[in-house]
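Engineer: Structures given as structure tokens follow.
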Structure P
């Protein structure tokens, strides 16, 4: 009798375990996007065990074969040094809160144009689910992962858009992995300035940011900006600028709150913030858009009018001449 009872209990347990296993398999079956590239486990293993001790282009060469007909940009294909300027940097983290790690990777034959790659394991197979070429200058982008208030962790990178004598632009791009899809959520300027270059109006913009939401997925960005005359006097050299004579300037903290439906960090401006010198989305769009004077005048019109009323005589004089020139041309040049 006791043996029979133990047998019945054992069979019941096995049946329950079997049903649970079938249920888990059924629930765990995910749809594979036809655009994804299947990546062999052997490559994933070698990538995660990369030692960073010596140059090795094997992983890049193998990856390039897996993604055909897509390619990795290789401006040095004919270079005598096969290891010249390549980049491979990988990090693993649970980006979407499903309990399994994904792989983030910056890889490419050239540090100035690597690809941002996101790998995810679906149905026990690894796939490349996202790839974006990141154009930058001199050095590869810097990749970060934020511990923001969300199960879907924000990852982001910093890159240099432009760099030269009297000109510089760099910024951050933010991403999320949601339901096996990578979304670009926001781009912000980190540092942008131009001095001279024949433009009547120069600018300097800097920002800092932090993820500061205690109950929201919130990105707080502090902008400091200054629009000032370029080489406007006959005695000025082509690269001269007058940063100490601000025409329009300010500093303001702006909040970007994540919108789950749009998969974007959206600028959140309280209705009571409507003063002439308050920042708006239109004003922020002028940052690093060098020479777009018609856009600047449209976005900052109220701020400009305020300066024309209460500014110094020199500010008023320069702004009036600038506005008259903008009426004739979208871009005001001095050379």
Structure Q
């Protein structure tokens, strides 16, 4: 589901409700005007409303469109009579979350794309170009570095099916290995230890947790289920386990801020703001402030990381081009000098 379409649809539905248009009529209008994926959800919800069910029940089967925590927020807001405000809030946060995730993914995908393209060019040269030079120039006239590349080329051309098969098998093995929650937790811990990137990933989880927790509380969801749903919304096995731990501590009578601190996952600032909000009765606002602070931290770190990654990639690509130039172009120039 396109997050932008979803966010815009929720805000449009909120606008209809604030204008005094009945919910079923608003859903039927949106079923005509919105993109196909959204239209299907709105039409199904309108049909379910005809059965006499509440709105949160009408959308409960649309788990590809609505996250579980969003359904809980809508249910609480529906009971409190604040559904229009809640839908607007969820829609706005969905759009902000999309922008935030896009920036994080772009920072990660750019260097990966550059490295993959460079590797693809290197493979083409090694497999198709260098063997042709060896036939023309004679292997005895090639420098040692070129002979090494030629040996690699011969190996790849002779056993490409085994290399391809091993790569596919490794991919499926890793995918299956990390499919389970406990295995995924191991992969996540490895990712969190990557210098530079690990801290960005951790802060991005804090942002998702904080914004989801705040949204649920603003919608009228009770603290205990809100904690657990916020953990699930992060997509992090670590934060799922931590949110369950915090919930159990709060059930025993501990404060939210103190429980977060005892978990050793949440930073001091987040814990302090949560504790201050809990004592002053402004928990949703203070948690949102914490989430916005770490969102700014992630943006700053992404900009800093990008400024370091781009020169590093240029150097790496330059070294690869220089090496390939030495091993491929060098022998050609030397042969031309001999012929001259």
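Coordinate-derived values only; no laboratory data. Just so it is clear, the structure is predicted and the values come from calculations on it, not from any experiment. Cβ atoms are built from the backbone, for glycine too; each structure is taken alone.
Engineer: Relative contact order in percent (Cα under 8 Å, 6 or more apart) was computed and gave 9; which structure, P, Q, did it come from?
Structural biologist: Structure of origin is P.
Engineer: If you don't mind, there's one more thing I want to ask. Here helix-only ellipticity at 222 nm (-39500 (n - 2.57) for each DSSP H run of 4 or more, over all residues; to 500) has been calculated and equals -27000, so which of P, Q was it run on?
Structural biologist: Value -27000 for helix-only ellipticity at 222 nm (-39500 (n - 2.57) for each DSSP H run of 4 or more, over all residues; to 500) corresponds to Q out of P, Q.
Engineer: Distance in nm of label points 7 Å out along Cα→Cβ at positions 163 and 211 was computed and gave 4.2; which structure, P, Q, did it come from?
Structural biologist: Derived from Q, not from the others.
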